[in-house]
Structure formats: C-alpha cells, structure tokens
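Pasting the structures in now, so scroll down.
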Structure I
Amino acid sequence: MHGFIGEFFGTMILILLGCGSCASNSLKKTYGQNSGWLFICLSWGMAVTMGVYVAGMLGSLGHLNPAVTIPFAIFGLFPWSQVVPYVLGQFLGGFLGAVLVIIQFYPHFKESKSEEEGNSVGIFATRPAIANPVFNFISEVVATFAFVYILLNLGNFTTGLKPFIVGMLIMVVGTCLGTTTGFALNPARDWAPRFAYTIIPVPNKSVAEWGYAWVPMLGPIVGGLIACGLYTIA
C-alpha cells in the first residue's frame, strides 16, 4: 500500500501543479496568461520535484510514471509485484489532480468561451505542434529515452536534492525536445487528465482528441524500454 499511496499523492501533486501552470498560461483573466513555454517547462519541472518529494515521504520510489515503472520491471530493476499498485496510483492520482485544476480554475474556464480563447484539452493533455503521427511518436520516444536514461544514472532519486535534479531534467527535456509534442513523457500524465477533461463538465470545453492519445501512451513506454535496455547491457 505504501507504493500505491505514494504514487497516488505524488502524481496528484504533479498534475495539480503542472496542469495548473497550463491553465494559468492559457485561460482568460488569470495573472499568468500568456506566460510562455519557459514558464510551462519550469513549472512542470518543479511540479515533478514536489511530486517526487511527496511520493518518497509516503513510501514509494517516486516513479509517478508508467513509462518508468513498467520498463524498470521488464528489465529487472523493479519488482513485478509492485507494478499494478504503482500504475494504478499514478492514473488515479493524475485524475484527481486534474479534477482539482478544473475546480481551481472553474471561473476562468467559464470566461474562456472557446479553444481560440485558450479553453482546450491542451491544458490537460499533450498535442503536437505539427500533426504527423509517425514523427510525433518518434519525438515522444526520443524525449522519454533521454529522460529515463538520465534518470537511471541518478540512483535513488527521492533523497536529498535529487528530486530537484529530476525537476531540472524535466525542464531541460521540455525546452530542448518538448516543443514538438508538448513532451508527455508519461502516459498517466496525459491519459488521466485527458479522461478527466472528457467526463467532467468543464465549461465551454472542446474535444479531448483521443485520436492522438495513443502517441503519449505508447511513445513514452517505448522510450523507457530502450533506455532501460541500454542501461542494463552497458
């Protein structure tokens, strides 16, 4: 249960802060409207840092990401018995974090009448800058490979200042590689908030774009598998 609880609350914090930054940047009449890509990357990096700290305190390893948990288990770096609790905690925590963002910004969703006014699924889930499924998939594979491979070389990343380093890693992946697809890197980070946006009555909401959702689901897992495979044979 410690793994489930840690991943649940850690991922909840990750999504609450990360998607909160996207809402602040996109929705009308927030003080953070149009703050820009660097603001979003820095915010997501710090969101991951705080999520890892919370998860570690509550007894998990701070994965917060099926693209970490599943490849780690496949290559013997994590026990299979913990995969279901970890992944379940990640998706449920991500869903709750997105619901809290909807509540927090509810008046601003009402003010933002259309996608052109910033009210879109992009607050909660990733979208490609240029829609090209093959290259969008490759972008997620490459970005997640870089993230997980560097992560593997940090050891236990829940201790000391390592969560801060993980946050800086997220930020640099976002600024250097994330401008093509919005750097999902994490199926739970994308699918759980996307599902919340789909079923919760968000004012003036647009479509959830599930036709693209296979990219942020499969691309990160493949990138994580390549990183873990290279790590184990190197």
Structure II
Amino acid sequence: MKKLFNWLGNIAGIILAFASYQILECFYFLPYQLEKMLHINYAILIVLTVVATVLVVAFIFYLYQSQLKTANEWQFNQSPHWDVRRLLIMLVGLILIVVCAYSLQILLGMTKSTSANQATLDKISLQAGGLFIPMVCIIAPICEETIFRGLFFNTFFMKETRINKWLGIVCSGFVFAYMHDPSITKFIIIYWVLGCILAWVYMTTKDLRYSILTHMLYNSLPYLLNSVSLLMK
C-alpha cells in the first residue's frame, strides 16, 4: 500500500510540475499581455518573471530530489557530476540529434514544411520580445528534462533492468513527442527520436545535467548559427 501511495504521489508530482511549467511559460511567451492584465509596468513584470522562474525550477527539482531519496536503484545524480566520458556522451547525443532531425526531415519530405509546434513558437517569438530566447534555450530544457526524463523514469521505470532502460527511453521519447505534437502529425516522429536520444543521454550518464545541456545546445543552435552568419557578413 505504501508503494502504491508513493507511486500515485509521483504521478501527482509530474502533473503539478508540468502545470507549473505551463504557467511559467506564460511569463515568457505572453509578457505584454500579462503586463496589461496585471496593470504593472514591464520592469515589475521582469522581476515577477525571475521570481516565478526560481520558484518553479526549485519546485520541480525538489520533486525530483525527493523521488531520488525515496527510491534510486539507477544511482542517478551521484557525485562526482562532471567527467570527460559523460561530456563525450553528451556531445555524441547532440550530434545524433542534429543528424537525425535533418535526416528525418529529408526522408519524410518535410524540409519545406514546419510543425504546428514550431509554427506556434515562431508566432510567439514575435510577441514575446527578449524573453523568448532565454525560455527556449535555458528554462525549457531545464524543466522539460527534469519532467520528461527525471520525474518520468523515477515514476514509471524505477527498477534497474535492461528492459526498463530501453522501454523507458522509448516511452519517455514518445511522451516528449506527444507534448510537442499533440495532433500526432508526421512531425511526431522527429520529436520522438529527439526525445529518445535525450533519454538515452540521461540513462547513459545517470545525470540530468547532461541531457539538460544537450537539450540547451540543440535549442540554441539556430540562434548561434544565425549569430555566426551575421558576423561573417
């Protein structure tokens, strides 16, 4: 009975963490709308955004750490946290994501089309101002990796077995993909593969820092490449 209550508590934690993340997105994606709705100036909104970010990220990490204290057969998040081997795994994961994303776009004939999720993000970027890039490149990877990798494995694949590892990677990848493409278009295949690679990085390094960093670098690539192209002109 205790295990059942712990499991239900973990599920409730995932729901609360995702809901908190969705609320936080509003601060970054709808700043001017919130500014008008709350009748505050932009400077105060920025302060509220920073406070909300700290609270939400701290809350999600607290849930993750609490789960690890209850059960951690996989030995996640063990010291030392940084070493060359895991940095190389992270680099391999980043290269795989880039290669797979580009290759799948070609194979599926999607080089000239855009997913609904990306189209929405492109539209949001026009109205979010300077808060869009920090959300996409920093905050989103932290929250999404903690929820879709950390909390997910701690809840549904706690037992350290080979089957659980690979089944967890596939399932984690699909949940990640579905949240990015709930309409289940052909783009879900790309998101699924990307999610699986991020899950593989997490399960291979046993440390959330590496999948977060991989996710951050991938999301930052378009902006980094754009900056490089501008400097070369």
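Throughout, read-outs are computed from the coordinates displayed, never taken from laboratory work. Predicted model, so just to flag it, every value in this text is computed and none were measured. Cβ atoms are built from the backbone, for glycine too; each structure is taken alone.
Here distance in nm of label points 7 Å out along Cα→Cβ at positions 58 and 98 has been calculated and equals 3.7, so which of I, II was it run on?
Corresponding structure: II.
When percent of Cα pairs over 22 Å apart is worked out for each of I, II, structure II gives the greatest result.
Once distance in nm of label points 7 Å out along Cα→Cβ at positions 34 and 186 is calculated for all of I, II, which comes out largest? With respect to distance in nm of label points 7 Å out along Cα→Cβ at positions 34 and 186, the highest-scoring structure among I, II is II.
Structures I, II were shown, and helix-only ellipticity at 222 nm (-39500 (n - 2.57) for each DSSP H run of 4 or more, over all residues; to 500) at -22000 was computed from I.
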